[in-house]
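Multiple structures follow.
Throughout, read-outs are computed from the coordinates displayed, never taken from laboratory work. The structure displayed is predicted, hence computed values, not measured ones. Cβ atoms are built from the backbone, for glycine too; each structure is taken alone.
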Structure I
């Protein structure tokens, strides 16, 4: 799969490396464009990265999502877009509304937003990733979550993005109670 990862920080950089290691074609979309991405990965302008992508993972600061979606909405329309952002302190931490407003034809998924990047770099055994996704986005989200080494845990369609978001404050509280250890994840017990 051709994946554009928008953002080269800890989340975007780690996810892109894991996707590439699983055999996916990854390009990092950056404001600077061109040059190298994390761990020597390929980087391009955001517009170029979006143009060639089948799936887009947005891993930028949550406060920047509305501007990003407004500028690139036409390029996002019709694509699977995985929202890995968190707008901490906002009434709604996910970017679903801004993305849908700018790109009505987008196939939205909410994932990679409730655990620290450390759990993507080296997933704990048996750890899962809660996610919500439109029907067209669900198989892609499941593939990407599995590529990172986590078990996909579907909680509902895109309207369930807020349900996924509920795990974030729980994760932060558990990290604090564990002395700041961010290598903490959730598992489903059946």
Structure II
């Protein structure tokens, strides 16, 4: 596994070793020992989630204010533009974001540590998105931050979906950064 540090050093891109031939491919999508050795992050995952979304769906920016979740995310079908936003007020990278394409072709994974908001925009006809979390889902602690908050300024590739994204009711009611619950 190759680990690439992003502009926010705690957010990591993981590139697995893929073994392929005319029959198809094989890769180890997660190995706790290798992940810790290569990233320096020791963690335990409590929950696996799988979502399928149509082109133009934007999910996020989500986080849990209590029992914050670390997430290891990947796309197994399709392509998304995936974003992590630092919501830790004491961090030197507070309000900064990183975004990258995750797809079935590049097979990259993204490690998003606790204390970050997370979201993705589906660029392909549909996308199957899988992610592991370090804590269980806690509905009362669930928060959503506006995807287009000017205080963050995420450069979403909206032209690739033909304009405005499709949002859930929850994400339509998301709070601005100025009004959101944030981490210390």
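If mean count of other Cβ atoms within 10 Å over residues 21-28 is computed to be 8.4, which of I, II is the source? Don't skip to the answer; put the middle values down first.
Numbers: I: 17.6; II: 8.4.
Among I, II, the structure yielding 8.4 for mean count of other Cβ atoms within 10 Å over residues 21-28 is II.
For which of the structures I, II does the calculation of mean count of other Cβ atoms within 10 Å over residues 133-140 return 18.0? Don't skip to the end; give the middle numbers.
Details: I: 18.0; II: 13.4.
The value was obtained from structure I.
Compute relative contact order in percent (Cα under 8 Å, 6 or more apart) for each of I, II and report the one that scores greatest. Intermediate results must be reported in sequence, preceding the final value.
Details: I: 17; II: 28.
Of structures I, II, the maximum of relative contact order in percent (Cα under 8 Å, 6 or more apart) occurs in II.
Of structures I, II, which gives 12.8 when mean count of other Cβ atoms within 10 Å over residues 37-44 is computed from the coordinates? Please report the intermediate quantities before stating the final value.
Working: I: 17.1; II: 12.8.
Derived from II, not from the others.
Of the structures labelled I, II, which one yields -10000 when helix-only ellipticity at 222 nm (-39500 (n - 2.57) for each DSSP H run of 4 or more, over all residues; to 500) is computed from its coordinates? Before the final figure, lay out each step's value.
Values: I: -10000; II: -1500.
That value comes from structure I.
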Parent structure of the calculated result 1.08, given that Rg/Rh (Cα atoms, Kirkwood Rh), for residues 77-116 alone is the read-out and I, II the choices: II
